[in-house]
1. Where does the value 2.8 come from, among I, II, when distance in nm of label points 7 Å out along Cα→Cβ at positions 22 and 46 is the thing being computed?
2. Tell me which of I, II gives 42 when you compute percent of Cα pairs over 22 Å apart.
3. Of the structures labelled I, II, one was used to calculate helix-only ellipticity at 222 nm (-39500 (n - 2.57) for each DSSP H run of 4 or more, over all residues; to 500), giving -16000. Name it.
4. Here relative contact order in percent (Cα under 8 Å, 6 or more apart) was calculated and came to 26; which of the structures I, II was it taken from?
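Derivation of every value follows stated rules applied to the coordinates shown; laboratory data play no part. Bear in mind that the values here come from a model prediction, so they are computed numbers and not experimental data. Cβ atoms are built from the backbone, for glycine too; each structure is taken alone.
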Structure I
Amino acid sequence: MINFQFWPVMVGTLAATILGILWHTSARLKTRNGGHTPPWLRPTWLLGTLIGNLLYAGTLELVLVSLNTFSLIQGASLGIVIGAGIVLPTLLLNNVHRGRGWSNCLITAAYPICCLVMIGAILGVWPRS
């Protein structure tokens with residue numbers, strides 16, 4: 001039986017969503033938007049970000065529990081492996097097929113990889129019963 005824990009997944013989801021808001025909100029980007037609500041602060045963006053981060057956190061929790069590995073380093077390492085091994089190649093393929101460059105791919109992949117590392121670290125250090 002898999003010992004899936006609800007609270008660390010929720011904390012990881014919330015932390016990654018807060019990171020997303022901070023990541024995409026800066027004075028420079030707000031100024032460029034002419035004073036209007038930036039797209040990343042609209043309800044649809046927030047809901048999509050919450051759902052995506054919940055999927056990240058739930059998946060990482062299932063993998064950590066299945067591997068029976070719980071530590072800060074192991075959780076963060078798993079986030080790096082999934083980010084660099086699954087997220088980055090997926091975004092790279094999307095960028096190549098859309099005619100965008102490598103630099104755009106690396107910029108786009110940085111946020112989800114950081115989220116995965118942070119969520120993995122939170123899940124890794126969360127006390128287990």
Structure II
Amino acid sequence: MDTTPSDDLLAALAAAHGLDACRVLGHDAIEGPLMVFLKPIVRGVMRIVGTTPHALYEHLDRIITLSAKPYSATYERLGDKSGRVTLLPGRPITEPGWHLWRGILGVAFDLCRVEGVVDLPIPSPDKTSFSVLVRWH
């Protein structure tokens with residue numbers, strides 16, 4: 001599998017501090033400097049479609065295409081407060097990268113002011129996509 005410098009950095013972070021450190025990095029990167037760019041987009045989406053995690057995840061593909069090309073995403077509502085996000089990064093992604101995205105996806109709970117969990121990623125057999133279950137209360 002070809003890797004990029006960011007894959008190598010995430011692998012080093014995971015080796016030194018565990019995969020959860022990659023999740024924390026994803027969350028903190030979005031909550032910090034990237035939120036300055038994303039907040040107006042996300043707030044605009046929330047004004048139109050609602051302020052629930054379902055509303056954000058259902059429009060995740062639009063948000064991602066503005067900030068993380070060539071990534072794309074799909075969302076399947078599974079219950080009143082749960083769903084499945086499938087991310088398609090456009091190339092194989094390493095396990096630390098999956099966990100980085102767990103942190104990024106968890107920011108939706110902060111924006112919607114709910115407690116929630118992004119479960120462990122389930123990669124496709126060829127590792128070109130992965131799914132996570134999201135749930136909140």
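1. The read-out comes from structure II.
2. I
3. Comparing all candidates, it corresponds to II.
4. It was calculated from structure II.
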